[in-house]
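Next up: some structures, all given as structure tokens.
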Structure I
Amino acid sequence: MKNSIIILFSAIMAAAAGCNSQTGAAPEYLIPQPKEITINSTKTIRLGGITQVIDSTSELPEEGYTITMNGNTAEIKASDHQGIMRAKATLAQLAGLTPDTFAEEDAFRNARVPDITIKDWPSFPLRGFMHDTGRNFREVETLKKEIDLMAFYKVNVFHWHLTDNPAWRIECRAYPQLNDPQYQRAGRDEGRFYTYSQIREVIAYARERGVMVIPEIDMPGHSQYFDKTFGFPMASEEGMEVLKKCLKEFMEEIPAEDCPYIHIGSDEVYIADPQGFMQFCEGIVREGGRTPMAWYPGLPSDEGTVSQIWSEAGRVAAGTDFPGRYVDSYMGYLNLGNPLVNTSYFFLHQLCGTEECDGKAMGGILCLWNDTRVADKSRTFPHNGMPEGLLGFAESSWKGGKGYGHDNPYLLPEPGTPAHEALLSFEKKLAFHRDNFLKAWDVRWVANAALPWKVSISSDGGSELLAQTSAWGGCIDLNALCRKNGITPGAERLEVCMTTEIYAESDTTITAWVGFDSPARSNRMSDGIGEQGRWECSARVFAGDTEIFPAKPWNEPGAYRFHFPTWHKPANELPYTDEQFFWTREPAQIPLKAGWNTVRIECPRVFNAAIWVAAFAPVSQTEDGRISEATGIICR
């Protein structure tokens, strides 16, 4: 590791210097960053209003736009309504508006903006966010808030996963028993569904903001409710007759112009005649004037069906000779990992393995699968790192480009590389957005990419040294670090020791998120909460000679220890709580003495798990619980 001193967490100070007097973003702090910006002068303009012109003969591509300042008027030109909304999102960030206000008629009046000219367009036509409301119901007003956020960051598709094993969430007049709570999973919002009127309301709300809704009716898998309701499976002859009526009813209620795509699922299921079933479903969707979408890998779809690649094994399809159009969802899921790692990963990921849409690579959809039961719906996004993850995805999916040459999605790039420099720059922007535009959201992320670690990896309880290496960031994926160093994490006991040094001008105490587990919100595989007074996974933390313990007593010490996947098991009906995630619990107190202090982490691999992490991220927390960087900290 280099011996140079690295000053951490300067994002807040840098961001503050980059904003205008009304807390609007400076041009370099826009997310996503526009393709072309011209600074006309150093003055700011108080807007009297905006004009907007749609010119379908314009040379601008779909969703492309220009913004030109003319006196105290911002002139917007675009080739379609979506382009107008993309321009207004950019202007809203410059003006200091928030996601819930920028679509209002008079929102821009008297706002101050820089004197600039912008020409902008997306690299990919489809940039979406998928939310699973089949497993855990979301209120219509909550969905509208999500759509506001998406539109503010130019994410143009809401992939609405409407059915899953617990329930069918669509009004059904042909078979009202599909809405009967007795056939739905207990504790999973039984009896809750969306009426056709509500579905049309959501679609209209989204369309006004330039967002297209793609509804998903997952079939024939993910449909336990169906077997329970009718006594026969969806892929049977009787089941297909039911399904045909349901699909036709849906398409009669929701016009094709409002809903040009219908996602038919098809993943994680084995049936006798997969090709026949898919031809049946694709045919019904096309008869209704829609384009079908389906998961890949999944049941075999034809070339006219858009494939949504969800498995990392599907990477081989992207950017090569995949037969039809596809979207990238293999970049990862919000419900896996944690906000510190995921946000960086989504930003650095090159969508579809290509620079821009090539006729087949349409873009990507970021997914949130909360398989486990959610009791307090307000905790869904904090537990899954949304919206911070969405902003990383929004930047990469709009911008496109060659990428940064960083091919390890779970480890942060090394200092001095193009990927690391780009990530540091993006962290400054994201910190600014968190503190200015996203105050109403419980964002659980801080800038952390510059934090350096010296790491030793040993086996046999630490007796045999296997590797000495370096890592960066507030959360290190130790499995990925082992693989990078030629060590295959298996059932044997591995042990990691990590150290960094923090400088203090005088004796003081800082706070930091500390944690050693990152359980998936899908299968709960985890070592659970630590024993009382101890960290999870038998880990230990020291600042100098002082051992660091959790900030307060655990409410449920030793609970939620599941060394196996819990899909379709009773454990998946246990809701997550804040103290199960290092990023939503109270930061630990870290005492420092004047001068250099060595922070040491000892982290054994206590079971053969896909997730093995060590997190130590200095943070600052306000009385109302809002999190930001611990500024002024120096590490080496």
Structure II
Amino acid sequence: MNRKPYYITTAIAYTSGKPHIGNNYEVVLADAIARFKRKEGYDVFFQTGTDEHGQKIELKAEAAGVTPKEYVDGVAGQIRSLCDLLEISYDKFIRTTDDYHEKQVQKIFRKLYEQGDIYKGAYEGLYCTECEAFWTESQLVDGKCPDCGRDVHPAKEEAYFFKMSKYADRLIEHINTHPEFIQPVSRKNEMMNNFLLPGLQDLCVSRTSFKWGIPVDFDDKHVIYVWLDALTNYITGIGFDADGDHADSYKKYWPADLHLIGKDIIRFHTIYWPIFLMALGEPLPKQVFGHPWLLMNNDKMSKSRGNVIYADDLVDYFGVDAVRYYVLHEMPFENDGNATLELIAERTNSDLANTLGNLVNRTISMSNKYFNGAVNSYAVALEPQMEAIDDDLKDCVTSAVDKVIAKMESLRVADALTEIFAVFKRLNKYIDETEPWVLAKDEEKKERLASVLYNLVEGITIGASLLEPFMPKTAERIAKQLNTQLRSFDSLREFGLYEQGNHVTDKPEILFARLDMEEVAKWEDALAEKLNATKKPVEEEPGIDIPAKPEITYDEFAKMQFRVGEIIACEEVPKSKKLLCSKVKIGSEVKQIVSGIKQYYSAEEMVGKKVMVLVNLKPATLAGVLSEGMLLCAEDENGNLALVTPEKDMPSGAEIC
């Protein structure tokens, strides 16, 4: 039987340094999806790897006193070893320094140049070394890179450019006619409103100011833009050939079913990458999912903040499957998730040691105590109440597979795990309802006792089979202790397949030991000391002083009402060099507000922003246009303005107090 192909990728990890657990979350998530699809019967190809070119790598290698290749070899080795540590079942680990990849990137660049999609020019703009991207002044946020928040610097150089606008309308149409293409929907809205609809600028696709990149083979003073190089890994890794001589694997697996990426690089994957593919005449991936971030103590992980946690440290203390369970179960579908070592320990104790581990241990121990490990079921006449309990248990267990499949179909992995643990919780409740220790005291109820234990063993087997894609080692250990095999999904809708007369192990092992929270706290302190020993000092940003205004009373301040508004439309005020007129939705009301910020924001980029508004300012007429409030801005010593926006997403109309 021919199995349906399924191709899944992660973003390839940038080799600037060792990834933290927030970075590793993505590959664990992709692995769970890949394993699940295999278990559903798909012919899965799962690709991950490393992105190894660019100016930042060149600078890091220079600082380390090694060649760029030596530097990326070391970091790529770390990244791959962390994948292996976390039991990642990738089929291909690609490196962008692989010879076949580099040759195909050169061929792709030449093809796009020869067909007129790439042309030679010069670039002058503001460059972010961290993101390896150019920006215009209007695209900056508070004078910083809009992607990473770091400083930018002026740069000018000869460069090749890609004609992005040539394909923009086609991409907009594709997004509108394929609602599943960008997920979650909020990411799609962001790309459409902030980038595509305002109009795309041509993209710089080569550099001359550094050498660590794939050379343009017909103009070797240029190296190919790192994103054009990196994004094409998704096709070169499965046998794409720019001359059309594709490998069978490419014909089989492309287009990709799922690109799984972080939300911070959604623009590259849903605008640049589809347009590159359109220019090559290749189909677009079926879906790009921009997952949220895993935060540590509600902050984005960063060495400078001192809140970086690495997977190998976590695995050393908690074990592989406990780490996998935590990052998969605690991450929301769309919003950022939060990790603390205390929360990981609490989940280990409550869900893994208690709900799951204790269930397996009690069931095996009772089977050994009452029947020397033999597992049998008997047709016993039951009271209506007990018959209803058995039926409810069996229904809960056998209906779980379809619930889990439905959650995984929409990539709601955390919800799928919740459904699986609902099975284990129901089995624990079944022990309390049937009280095997009471049944054991009555010889006439021995067959009922045996059937209760059979139901428990069968239920655990089904639960463990569902758990396998998420916690593979734990599922295997459970099956081994029950002396059975993990089952395919097709067989999980039927209750009673555990072999009669089979024997469970006579020496049950502890799946997850309970953790002492005081010991966890001590380990956390030791880990913090280890991190602080390598932490770089944070450079303080100089503040500015301004003349103080006269003091006001609280009553005077309380007269002003500040609320969150959402800009739903914006246009330039005619005959004004400074003014923009915005339509601002504040709860159910829409106000018209005129602001002198035209020098710092275009009308197009204002739309969609959440802003802080003084709503009860007396209306005034500016340049002949009525203004019904004030947008709050910050101003530096040079007179540069930046809108004041909520630090977290807040609903329109929320009061600022």
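Every read-out reported here was derived from the displayed coordinates using simple, explicitly stated rules and does not represent laboratory data. Quick caveat, the model's predicted, so the values are computed rather than measured. Cβ atoms are built from the backbone, for glycine too; each structure is taken alone.
One of I, II was used to compute helix-only ellipticity at 222 nm (-39500 (n - 2.57) for each DSSP H run of 4 or more, over all residues; to 500), and the answer was -6500. Which one was it?
The structure behind it is I.
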Practice task
Using the calculated result -0.58, -1.19, -1.31 for log10 I(q)/I(0) by the Debye sum over Cα atoms at q = 0.07, 0.11, 0.12 Å⁻¹, pick out the matching structure from I, II.
Solution key: II
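Computing mean count of other Cβ atoms within 10 Å over residues 341-348 gives 18.8 for which of I, II?
Working: I: 26.8; II: 18.8.
Corresponding structure: II.
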Exercise for the section: Rank structures I, II by distance in nm of label points 7 Å out along Cα→Cβ at positions 157 and 517 and report only the one at the top, that is, the highest. Expected result: II
